[in-house]
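The numbers here are math on the coordinates, done by the rules we state, and not lab data. Since this is a predicted model, take the numbers as computed values, not measurements.
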Structure I
Amino acid sequence: MAEEACIFCQIAAKRIPARIVYEDENFLAFLDIRPLNPGHTLLIPKQHYFRVNDVPNFGEYWETAKRVAIGITKALNALFVSYATVGLEVPHAHIWIIPRFDNDGHGGIIDWSNIKKIPDEEMDEIAQKIRSNIPPKEVKEEKVEEPKEEEPKKERSKEETYWIKRELDIT
C-alpha cells in the first residue's frame, strides 16, 4: 500500500483529523474511533512501517506505549491496560492500548466485537484527560567523565634529585 493511501500516514501528516493524545518526533497516539473501552488508543510510528516489529526503534516504541498507558490509567482510573498488535485492518504498524475496567463487558480477554458508542463531547474530554496525564519523556543523560585532576608535581630537593639520578645510573 502506498503511504499516500494509508489512513494512518494521513493522520500522522494531519490530513485527517484525530483526537491526538500524544505526539513526539517519532510517534503519534490517538483515540480509536471504534473504541473497545473509553480511552482505547492507537500508537503509531509517524513513518510508514507495515508491522510493529519492522519499526527500527522498537524499544522506544514500546517505552512510548508504556507512557501512554500510564496516562490512560491515571486519567480514567483504569484497572490496567491490554496491549494488542493484531490489527491488520490498517497495514501500518500500530499498538492498541485498551484500558480495562470492572464490568467493561470484555471478561478475561478482549471481546473484539464489543465496540462502545461514546459521544463526541465525552471523547474530547477523555482525550484531554489522557494528554494531561502522560508522563514526560525521560531524558537520558550521557555520562560525561569528569577530567581527573592531576596531582601537583612535587618539588624535589637537589639532594633528592642527586640520589635518584645516581640510582638510575647504577641500575
Structure II
Amino acid sequence: MNAFYDLINKRESCRSFNGKPVDKADVRTIIEAARIAPSACNGQPWHFYAVTEDETKHALAGHMQAFNMKAGAFIVMVENKRDLKEAIGSLVKRHDYAQIDMGIACAHLALAATSLGIANCIIGWFDESKVKETLHIPKRKRVRLILSLGYTDVTTLRTKSRKDIDDITTHID
C-alpha cells in the first residue's frame, strides 16, 4: 500500500471522543484542505463555521447524536448561493453540483483530520434550525454537513464492511 491508501483505510467514523479539545490551528489546517478541493465551474459553494469554543461546542452537540458531546471541535458546512456559471450548469445538466462539491470538500476535511491524527465523524443527522440558531446562520442558508472532530482512546480500527469490488464495478474493455 502507499500513503494515500493507508490514510483512507485509517479514516473511520469516530463515535467515542475523549473530550480533548482540538487546537484552532489544526482546525484551520483541516479547512485549508477543503478550501482547495475541486468544485464545478470553480464555484466553491461552501462556507465553514469552525467551532472550538466550549459553550458553543456543547450547545451545538446538543442538536445531534449524543456521542458528539465529547467532540473537541466541529466544522459546520454551509452551502452558499451558486454563482451564475454553476447555476446554469446545474440547470442544463440537471445535477446539483453544489451538493456534489460539498461532499468532495467534506471528504477532504475528513482525510485531512485523519492525517493529523484527529478522529472525526461526518454528521448528516442534526436539527438544522437549532444549529442555525446556535451559530447565527441566516435562515436562507442550508447547513449540509457537520464534521465532528476530536481524539479517541480507541487504538484498533474496526473492520470495514464494504461491498466486493466486483459487485460495484463494470469493466468495459
Structure III
Amino acid sequence: MAPLKIKRAEAKKLYDQLASTGKYGCGFFGKDAIELILFNEFDYILDIGCGTNVFAKTLREKGIQAYGVDISNPKADFIAPAHKLPFEDEGYNWITSFDMLEHLFPGEIDEVLTEFERIARRGFIFSICYGPSKIDRRLHPTNKPEEWWIAKLSDYIKVNKWGRYLWGYLNTLEGESGCT
C-alpha cells in the first residue's frame, strides 16, 4: 500500500484533471443547509471542498461572510488541501463541507477533522455521500455508512441531524446543545 503522501499526490493530480474538464465541483450540495444557517444566524463560514464556490457566493448574496477553499478548483477563494489549511486558529465560526469528507483517505479523516476543529470557533455542518462516486470509483475512498460517520464526528462535535446534514457545536464549547 502506498504511503499517504503518495496517495495524496495522486489524488491531487486526479482532482486537478477533473477541475480542468469542468466535471468536478459543480454540485450545490449545501443548498438546503442555507435554511439551517439563516435560522440559527450562523456567520463567518469557511466552506471546505467548495468546488465552484456556489455555496459561499450564495451566502455572500444573503449578507453572510463566507469563503470557499478547494484543493483544485480555480473558482475557490483559496486553493489548499483540507489537511493543511492556511488559516489562523479559530479563524472562522463555522466550517462547512458538503460531500467532501468521503473523498478523504481513511487514514486522514482524523487529521482533517482536527484541522477543522483548529480553525472553527463554533462548529461544523456537513453532508456526506455514503455511496460510491458516479464519476470515478477512486473519488470516494472512505465509503462508510452514516452511523460510522456519526460516531467519527462525535469525537469533535455534538452531532445533530438536519435533513441530510450532520452538524453540531464543537465538543469543547460549554452549554451549546446544538438543537434547533
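Once volume of the Cα convex hull per residue in Å³ is calculated for all of I, II, III, which comes out largest? Please list the in-between numbers first.
On the way: I: 243; II: 151; III: 110.
Structure I gives the largest value of volume of the Cα convex hull per residue in Å³ among I, II, III.
Using the calculated result 33 for relative contact order in percent (Cα under 8 Å, 6 or more apart), pick out the matching structure from I, II, III. Only structure II yields this read-out.
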